[in-house]
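The data blocks that follow each hold one structure.
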Structure I
Amino acid sequence: MSSSSMSSLSMPSSDASPFATLPAPPYYVVAFSSCRTEGDHGYGAMADAMVKLASEQPGFLGVESARGEDGFGITNSYWADEASIRAWKSVVSHEAAQRLGRERWYDIYRVRIAKVERAYGFGGE
């Protein structure tokens with residue numbers, strides 16, 4: 001995936017980095033991999049609304065997202081604990097977005113949840 005096809009769903013306006021600012025582990029990641037259908041069909045607006053809503057939920061830590069020109073994308077959302085993930089899954093507006101995803105936006109998707117016990121990287125701050 002080229003850097004021109006990557007986008008962050010929750011970049012603060014003053015931060016040009018697509019990387020979420022996260023605390024030291026442990027924390028949890030919900031990895032959402034998907035292949036999109038053709039056309040927007042309201043996807044962009046809903047994605048923005050869901051990131052805003054998620055960021056208001058207890059336990060939300062951040063999100064990173066990228067999508068290639070072929071429609072394959074990955075969104076990682078980060079959470080303080082499993083209870084926060086379960087609570088987010090049951091938010092009514094999020095449930096509606098999940099239903100629309102199956103009906104309009106995704107040919108296929110996979111959700112994987114994991115505990116992050118170590119994290120490291122290079123560059124940046």
Structure II
Amino acid sequence: MTEPQFNGQAPGGGAQAFDPADIEKNKTVAGLAYILFFLPLIACPDSPYGRFHANQGLLLLILWVGGVLILSLIPVIGPAILLPIYGIFLFALMIIGLINGFNGKAKELPLIGKFRLIH
């Protein structure tokens with residue numbers, strides 16, 4: 001039996017272990033979690049690696065919806081200046097997540113990745 005691979009940080013700073021076979025089997029679905037966060041929950045519901053990336057994708061979606069709602073309320077500079085900058089920031093986070101998921105890494109997204117909604 002192969003040893004678990006340590007990737008990312010668990011809440012509290014400890015290393016989080018994922019089975020290398022689980023990572024290899026679910027890399028594609030984990031990467032796609034940043035486009036459709038619930039995909040790993042349907043395609044591989046028992047995969048801790050898939051659930052990790054589903055959580056990261058859900059956090060990104062919540063950040064996107066909340067940020068767009070708040071920035072849209074700011075007159076003039078919100079929609080004209082802040083929303084495009086915010087969109088670029090979120091796009092960068094999505095690309096980071098996609099790359100990590102497809103490459104078999106379980107790195108948390110910067111700023112938001114430490115929160116756990118899906119356990």
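Worth pointing out:
- For -17500 (helix-only ellipticity at 222 nm (-39500 (n - 2.57) for each DSSP H run of 4 or more, over all residues; to 500), calculated) the corresponding structure among I, II: II
- At a computed 38 (relative contact order in percent (Cα under 8 Å, 6 or more apart)), which of I, II: I
- Label whose coordinates, when log10 I(q)/I(0) by the Debye sum over Cα atoms at q = 0.16 Å⁻¹ is calculated, return -0.72 (choices I, II): II
- For 13.5, 47 (Rg and Dmax of the Cα atoms in Å, for residues 29-76 alone, calculated) the corresponding structure among I, II: II
- Structure responsible for 1.10, with Rg/Rh (Cα atoms, Kirkwood Rh), for residues 37-108 alone calculated and labels I, II on offer: II
- When mean count of other Cβ atoms within 10 Å over residues 69-76 is calculated for each of structures I, II, structure I gives the greatest result.
Bear in mind these aren't lab numbers, they're just calculated from the coordinates by the rules spelled out. This one's a predicted model, so the numbers in the text were calculated from it and none came from an experiment. Cβ atoms are built from the backbone, for glycine too; each structure is taken alone.
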